[in-house]
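Bear in mind these aren't lab numbers, they're just calculated from the coordinates by the rules spelled out. On a predicted model such as this, the values are computed, not experimentally measured, just so you know. Cβ atoms are built from the backbone, for glycine too; each structure is taken alone.
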Structure P
Amino acid sequence: MPLEFSSEANLAVIRISGRLGRAEFDQALGKCEALIKVKRKIKILTVLEGFYGLENADGWEDMSFANKNDQHILKMAVVSDSDWHDTAYLFTAKDLRPMPIEFFEEGEEQVAREWLNSEEGRKQ
């Protein structure tokens, strides 16, 4: 399974491996929306493990989730091999969205969680 979703308090955790399909991604966004309805404000942690790209599909440019929900997202962290940081930068639209979005190296999930739980906005 290329995508696993879990939640912990107000944290949505999305683990992606292999090639991610649009349908799986849409399911994760739906689960994030459900968590927002319950918690009102959430943080998102995305961990890429053995990830090797996005499935060829239409709709990756769809920003409707961001337009509807960004006001409810406090922070977002992406943990991945540094080879994917540029792609993740574009995919998350970092610096074009209102919440802080930071990238962490593979193996730094705990550091990412600490940053998500801290009061600081941008990573030092």
Structure Q
Amino acid sequence: MKNRYKLVQEWITKAENDLKNADILLQEGGTIDAICFHSQQAVEKYLKAFLVLHKLPVKKIHSLVALAKQGAPKEVRLLDFMRKYKILEACYIESRYPPDSRVYTQDEGKEALDCACEIINFIKKLIDE
């Protein structure tokens, strides 16, 4: 298996790419579903980086709620973001898969990115400790 710290950095690099893409799309008037998708993906990858760092198993799932619960034994404050995880999960799924897909507004895309940034800033502090 790869060095754990190298794998953590790989997850972070991928997450930062998603975050950057979401921000560029928001600034350039890109499609809102892509902003929502990249925002959710960035948080998912940061949560997975946290799990790897703490030697917890990383399941191939997309549920931010489930990933946060998995990491909670190492950091219970991950559970403080449940409302934001649910916002990101909903817009991730609903923006991607017909027939239940819906169109999100620019404000909703910005909210998704704001939620992602708040969660990620918290996880970054945890990883840097």
Structure R
Amino acid sequence: MSAWLTILLLVVANVFMTVAWYGHLKLQEAKVITSNTPLYVVVLVSWGIALIEYFCQVPANRYGFAGNGGHFSLLQLKVIQEAITLLVFTLFTVFFFKGETLHWNHFAAFVCLILAVYFVFMK
């Protein structure tokens, strides 16, 4: 599996993960569900969405791992995944939750994560 396919699968997985974890908040804001919707219903729907995430996340890690012939060490996979998670979550927040704004400290955190990716790939 190519390194880019691993990264693509991680991006898709993180989109579904973000929707599974935070999408119900947007649905509640849009009045699709209410605060009276039973929590177990919200959890079951989120699990269903998260199942799709697992269908991308697990293959990305399995095939991307150097021990299985992939391109990345376990630490590299994790740091890439965390950087992708932050990027996907930030885009989700900015585009779907209009009241949320980015500040200088958020950009400083992004720089730190980019540096983490850089450092984890150093020999």
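A value of -26500 was computed for helix-only ellipticity at 222 nm (-39500 (n - 2.57) for each DSSP H run of 4 or more, over all residues; to 500); which of P, Q, R is the source structure? Could you put the intermediate results ahead of the total?
Working: P: -10000; Q: -24000; R: -26500.
The value was obtained from structure R.
Please state which of the structures P, Q, R yields 2.2 when distance in nm of label points 7 Å out along Cα→Cβ at positions 64 and 112 is computed from it.
Details: P: 2.7; Q: 1.0; R: 2.2.
Considering all the candidates, the number was obtained from R.
Thinking of P, Q, R, which structure, once Cα extents along the principal axes in Å is computed, gives back 37, 30, 26? List each step's numbers first, then the result.
Details: P: 37, 30, 26; Q: 39, 24, 24; R: 52, 35, 18.
Comparing all candidates, it corresponds to P.
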